[in-house]
Structure I
Amino acid sequence: MSDHISPTDTFEEVLDSGRSELSAARSEYDALEQTEEVPSALVEAISDLERELEELDQTLNVGDEDLKLARETVQRVGVLTDVFGALRERQRTIVEADISRIEHHVSGIVTLARDHDVDTHIPQDLETLERQNSMLAALVDKGRHEKVLTNDRVTPGEVDAAIRRVNAELTTQVSDGHRAETYESITEALLDKIHEMLGSLDEENPERTAFSSDLGFVKSLLESTDDTDDAGAAQTVHTALEGALMLHYAVARTLANQRVAVALADTVTDSELSVGCNVDQCVADGDAETLIGAITDAVDTEVELSTSERLRQLLNEHDGSVLRTAQATDFDVATILDHLEQLYNDGQIADLEVTFDQ
């Protein structure tokens, strides 16, 4: 028995892999669009590549050029999947950082309240707070990061607001000294996380210096309480805590953007895509948005070129007849004429002939 695989079989295998890749890209997009504004060009690219695959699927006599076009299309689908995958990873990174930050805050405030005699209603608030926090953490553990932001029962913002309400009530029921100790403990835990994230930022990232300065300011606040009374210390350390919370929030998002930039740079290298930006500089700056735009533009350009090349083949197969090509494919006459104009302007058309109804 021969092990020879026909060009048609290979062609179908390539298209099948493209459909699977495109399905994966759609899944990533579906999860993203629930919480983020996905660039419209990326959404349009899904439809464009889907159309490309459908057009290729109509090929009857598969040749080397058809196989080449199919592989190039599938590679573009892979690039798109990588982009959506990188954006989803950014979403995960940010959500996990937010939940980690909230957990530190919840744990500290709950412990503070339970270690002291407080109003009878506060323990009920604490139970609700812990239950909501556990619910969000469970969603992260299950990989349902988008649900952390979209579920109907609780959001990180609601938990954060609840923490602040409880803390406000504790200011009149727990001594300044004990509150200062708790605020300092939470702040130091957050500073450790911030240090870790800053260490992962590229040394050329322009925000790294600013973050380091902010970090130094928070530390100076903690150190400035040595010669103050308990009331002053509690107020100062609480200011430091607020600074650490905001800094953690900002650094997490900058780190997430840099990771997206690194992932997309790898995609550009692996796919040998020609993009209109300095990839290395984008990585150094953590500039994911510029890279996303450049990659999307490059994919759009290749899709346009691929479509023109495919139309050229189809027109050759139908003896240059626009109407017969439109009848035999998903291309409408207007689309074919648009591409013919571009091919003509590019000097690729030797002659044009029009046949009128008699």
Structure II
Amino acid sequence: MRRRSVLWLLAVLVFVLDGMPAAGAQDQAQAMGVFEPAECMFEFPIISFIRPGWLGIECGYVTVPERHDSPESGGTIRLAVAILPSQGEQPAPDPLFMAQGGPGGSSLEIFPLLMLGSPIRQERDIVIFDQRGTLYSEPNLLCPELDQLTRETIELDLTTEEADELTIEAYRVCGERLREEGIDLAAYNSLESAADLEMIRNALGYGPINFYGVSYGTLLGLHAMRLYPEGLRAVILDAVVPAQGSFLAETAQSADRAFEEVAQLCASDAECNTVYPNLEDTIYVVMAELNQNPVTIPVREPESGQRYQALVNGDLFLSTIFLAMYDPLLLPALPSIVYNAQEGNFDLLASLLPVVFFQPTFSFGMYQTVVC
């Protein structure tokens, strides 16, 4: 269905997660601002049989208040943290902290394996944490109601209005469930997350840190620079989300710009331009054709193994191409995906669709509390 065909349209769907703050779900007796060691809460993708602790990764939680300006009156949140200790003989005192984007993506799902053999570890510690509301922090704001909606509608030919109505209802159910669990949804925002970053830094006993943020993680970095400059030594902002303006409008503009730049890269390469001429125009031609005549493509849900005959339209095609550009390994394949689709061959596109349809580890609740 079209629920995830264009991610930047989600925020117009009135998340209905706001309202009167409820008491927090966590035990107030937990010591706030203290690192509590624990077994690593995440697994490595692909090599899940290898436990992170076997490789020297140190994991735990830092408990923070739901609202930093009134820590005694609300609930608490346990932030999941992983430390990849430096492998150098004399490591620098300033670690590298890393934050994922989204908002709603899990840093611990991706970064530990990527950074395991990084040369940065020869120089300093690497600290990776899941922001409040994301996968491994407690509580998280995952909305399994959305994946269930996908299962029920993936094979249906819904209008945009019908899809939006069903999506809004799924978000409403998710929001009500989270509120009933005692979660103060209004506290899951960028300013509170910036305060979390500072509390984690202090809990681990570090002086000024180096911060790396990608996509939405850059907005977190910008807030930290403004609010807690004394805790930062250096900041790396990768794919910047500006602090001013509309997050979703910027995303849509970024998508248009990305398509244009990929097409220009292809045009500047003689071989690519010969095989795939007029790439940008072709992208939109395929989109228009699929919106006019959607196709049925087999899709397998990764977790359950359930197979579906997914109805794919042009909006979903465009969204899939856009999401694929987040992976540099997929970037060289994009022209082939587009031109194969134009010729009626959707095998390459089909390989990407499960990630678009099913995102059980992405915190769509946190996405909405931050964006809306």
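No lab work stands behind these numbers, since they all come straight from the coordinates. This one's a predicted model, so the numbers in the text were calculated from it and none came from an experiment. Cβ atoms are built from the backbone, for glycine too; each structure is taken alone.
If helix-only ellipticity at 222 nm (-39500 (n - 2.57) for each DSSP H run of 4 or more, over all residues; to 500) is computed to be -27000, which of I, II is the source? Of the options listed, only I reproduces it.
For the read-out Cα Rg over 2.2 N^0.38 Å, a value of 1.03 was computed from one structure; give its label from I, II. Answer by label: II.
A value of 17 was computed for relative contact order in percent (Cα under 8 Å, 6 or more apart); which of I, II is the source structure? Corresponding structure: I. Each of I, II could give FRET efficiency 1/(1 + (r/R0)^6) of positions 88 and 144 (r between Cβ atoms, R0 = 30 Å, to 0.05), but the derived value 0.10 comes from II.
Computing distance in nm of label points 7 Å out along Cα→Cβ at positions 40 and 136 across structures I, II gives 3.3 for structure I.
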